[in-house]
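Computed from the coordinates by the stated procedures, all read-outs in this text should not be read as laboratory data. Just so it is clear, the structure is predicted and the values come from calculations on it, not from any experiment. Cβ atoms are built from the backbone, for glycine too; each structure is taken alone.
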Structure 1
Amino acid sequence: MTTTWNQPTIRDLVARLELFREGCRVTTLVEVERATRSPFHILVACVISLRTKDEVTAQSSARLFDLAQTPETLAILEESVIAKAIFPAGFYNTKARQLREISAILVREHGSKVPKNENNLLALPGVGRKTANLVLGIGHGIPAICVDTHVHRIPNRMGMVSTNKPEQTEKALMTILPKDTWIPINDLLVTFGQNQCHPVSPRCSTCPLDDLCGKVGVERSR
C-alpha cells in the first residue's frame, strides 16, 4: 500500500491518533512532565528519563523535586543525595553528576533560566536532540519535533518517511508535518507505539491507521 502523505491525510492521521490517545492509559514522558510547565523540571525529568521507564521517571523526579525545586537548590545537593533520590533510574550515578553540573551551569551562565536556544541546550551535559526538543516544545512552547524510538519507528513503518537515524527522521518530519503538530506528535506516537504499534508483532488487525500504513518491515503482526 502506498499512501500519499498530503496535508489532508496528515490531518486525518493526527485526528485518529488524538482519538486513540483518549482511550488509552497514558504513561508517556510528556504526560509525566505536564504536571509542571517549569522548563527546569522538564529538563530534569528528561535527563532522568533516558533508558528509564516513564513510571520510574515520574517517581524519581518527584522524589528529587521534594529536595530541590530550582537550579540553585539542586546545584548544592551532594551527588550521592541526588543519586539516591532518582534511583532506580538507569545510570543514576551518571545522571546525578549531570544534573548537578547542569544546575550549576544554568545558575552561572544563564541566570538560573533554561535556555530557549537549541545550541545552548545541547551544550549542557547529558542533553541530546531528543531532550533539547522536548524542553523547547513542552517547556517553552517553541515548535520542535522530539524523535524517540516510537517517533522514529512508526513513520518509517507507515512509509511516511524512509530514514535510518532519528536525526534524519526529525528533518524528514519537519518537511511533512504542519508546524502546529510538531509539539504534540511525540506524545501521540509514543502512546500509539506503547499500546498498539509495538516494535515486534504490532496489533495490525485492530489498528485505526491500518488503511494508511505501508507495514514496511512488518514480518509478523496480530
Structure 2
Amino acid sequence: NQSIKVLDRHGKVVETGRVSKILAFRGLERAPIDVGEAGDIVSIAGLMKGTVADTFCDPQVETPIQAQPIDPPTVTMSFIVNDSPLAGTESDKVTSRMIRDRLFKEAEGNVTLKIEEAADKDSFYVSGRGELQLSILIETMRREGFEIAVSRPRVVLQKDEAGVWQEPIEEVVIDVDEEHSGVVVQKMSERKAEMIEMRPSGGNRLRLVFYA
C-alpha cells in the first residue's frame, strides 16, 4: 500500500495514489508479489492515468526517467452507431454505450489508440498508427458481435510552432530482390512516396528507403 506518483516525460505530475497490488507475469499467468525488481514485468493496481513513457516514482522524486515518447496517431476514422433500416438484424450490440465501453476498454491496453467522443454522443473519433491497425480493430469488434458504421480514413494533421499544418511522414525501408525493385518503386510512387536511397544489401538484393 505504498504511496507513489506518476510523472510524464516533461516532469509534470500525471496523478498520485497508492499501489494496492503488484502482479508479476510468470509465463502466461499473473502472480501477486510484494516487491517488483529490475527486469520484472508487472501490472500495478491502484492508478488509472499512468501509461507508457511515464515514470512511476516516490512522491519526493521530481525528475522523470528519460523515455521515448509514443508516436502520435497518423490516421483517424469515425465509428458511428448503425442507424440504417437493417440495424440490429445481425447483432444486439448496437447502442452507443456498448460501442463506447468497448472502444475505451481497447484504449486501456492499446496505448497507440486515441479515442474521442463526438458532441452528438453517437459517434467516436478513433485515431491510430495506420489503416491496418484500425481495420484489425473493426474486424475484431465485428467478430465480437458489434454493429457499427465507419467513415473513410482521414490523415491526422498537426500544426507546428509557426502555426503551419504538417502532414505525418513515415520512413519506409524495403529489402527486395533486384528483379522486383522496379515494381516496388512504381507502387510506392503511385502512393506519392519519395525515394531517398537505393543501395545494394547483398545477395542480389536492394535496400530502398522512402519517405511516405
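Descriptive notes on the structure:
- When relative contact order in percent (Cα under 8 Å, 6 or more apart) is computed for each of 1, 2, the one that comes out at 24 is 1.
- Of the structures 1, 2, the one that -16000 was derived from, the read-out being helix-only ellipticity at 222 nm (-39500 (n - 2.57) for each DSSP H run of 4 or more, over all residues; to 500): 1
- When mean count of other Cβ atoms within 10 Å over residues 140-147 is computed across structures 1, 2, the figure 14.5 traces back to 2.
- When distance in nm of label points 7 Å out along Cα→Cβ at positions 92 and 188 is calculated for each of the structures 1, 2, the largest result comes from 2.
- Test item: distance in nm of label points 7 Å out along Cα→Cβ at positions 20 and 108 calculated as 4.5, pick one of 1, 2: 1
- Origin of the derived value 11.2 (mean count of other Cβ atoms within 10 Å over residues 60-67; candidates 1, 2): 2
- Given 53 for percent of Cα pairs over 28 Å apart, calculated: source structure among 1, 2: 2
- Here log10 I(q)/I(0) by the Debye sum over Cα atoms at q = 0.10, 0.13, 0.22 Å⁻¹, for residues 84-203 alone was derived from just one of the structures 1, 2, and that gives -0.37, -0.61, -1.22; the source is 1.
- If distance in nm of label points 7 Å out along Cα→Cβ at positions 44 and 180 is computed and equals 4.5, the structure in 1, 2: 2
- Entry that produces 1.18 once Cα Rg over 2.2 N^0.38 Å, for residues 12-115 alone is calculated, selected from 1, 2: 1
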